[in-house]
Structures are given as structure tokens and as C-alpha cells.
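Alright, structures below, take your time with them.
What follows draws every value from the coordinates through simple rules; no lab data is involved. Small disclaimer: the values here were computed from a predicted structure and weren't measured. Cβ atoms are built from the backbone, for glycine too; each structure is taken alone.
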Structure P
Amino acid sequence: MKNEELRNAIEDVYKERRNLPQPTGPLPEHEVIRRELLLLKQAILYRIEEARKQNKKKREMFNIELYGLINSFLESY
């Protein structure tokens, strides 16, 4: 994942979270899980960015793998 791809992914998560409809009542469980996964995705992207700044390659690669897992799960959800 290149720096530009990372920035774009962070922007995409912001847009996706911003465009979530405001709930008018209790959310169904699947929607709660989806929103939690979006938050995790955002946090992992920031961890990748931070690891890159600190030149921590193992931490960066670990979080890139987590990002891939979260992404694939979100796509199938």
C-alpha cells in the first residue's frame, strides 16, 4: 500500500462514515457490526500510517494484513 493509497483509503472511510444514515431507532445487529468494522478499519489505517512514520515495518505489515481482513469481511457483509 503506497502513501497515496493510504490517504485515499482514509478519506474513503471518512466519506463512508459521514454518509451513514442517522438512525431513527435501534439499529439491527448487522448494522451495528458494520459500523464497528468501519471504525476498526479507520483505526487500522491510522496504525499503518503511524508505523510508517516510525519506520516499524513489522507493525506496518501486520496492520496491512488486518486491514485486508476487515476489508474483505466488510465487502461480504
Structure Q
Amino acid sequence: MDNFLGIAIVGVVASLIIEGINRKFKLDSFGAKMATVGVAILVGGIYFLFQDTIWWQTMLGVLSAASVVYAFFLKSR
């Protein structure tokens, strides 16, 4: 379960970084693909380094709890 949550978090972070790069630098199609590959390698490497640390487990727990609170209590407002 932790890897599932971790991959989702990594995917969101990578998508936000790629979107920011594309907006800031106005990349063409090839540049956007290269940025995507670079960001995927960078964020994947960071995930690999931190996945077995106590910080990663704590972050996953906090983000999981926050998403549950948001989904059940705040989103319905």
C-alpha cells in the first residue's frame, strides 16, 4: 500500500514540475518530452533514495490522513 501511495505522490509532484517548466520556458514538443524524461529520472531517483526512510513513511501517513479528511469532510461543503 505504501508504494501505491508513494507512486501517486511522485506522479503528482512530477506532473506539477513538468507543467511549471512547460509554462515558464514555453517548450516545443521535443523539449517537453525531454523535460518529462529528465524530471521523471530526477523525481524517481529521489523517490528511490527516500522510500525506505522514516521521513517517507511519516509523509505518506500525513498525506493519507489529509486526503481522507478532505474527501470526507471538506469537499462536500
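Assuming 31, 16, 10 is Cα extents along the principal axes in Å, for residues 8-47 alone as calculated from a single structure, say which of P, Q it is.
It was calculated from structure P.
One of P, Q was used to calculate semi-axes √(5λ) of the Cα gyration tensor in Å, giving 27, 19, 8; which?
The read-out comes from structure Q.
Suppose you compute relative contact order in percent (Cα under 8 Å, 6 or more apart) for every structure in P, Q: which one lands on 38?
Only structure Q yields this read-out.
Further, regarding this structure: A value of 2.6 was derived for distance in nm of label points 7 Å out along Cα→Cβ at positions 24 and 56; which structure in P, Q was it taken from?
Only structure Q yields this read-out.
Now for a different question. To which of P, Q does the computed value 13.8 (mean count of other Cβ atoms within 10 Å over residues 40-47) belong?
Here the read-out was taken from Q.
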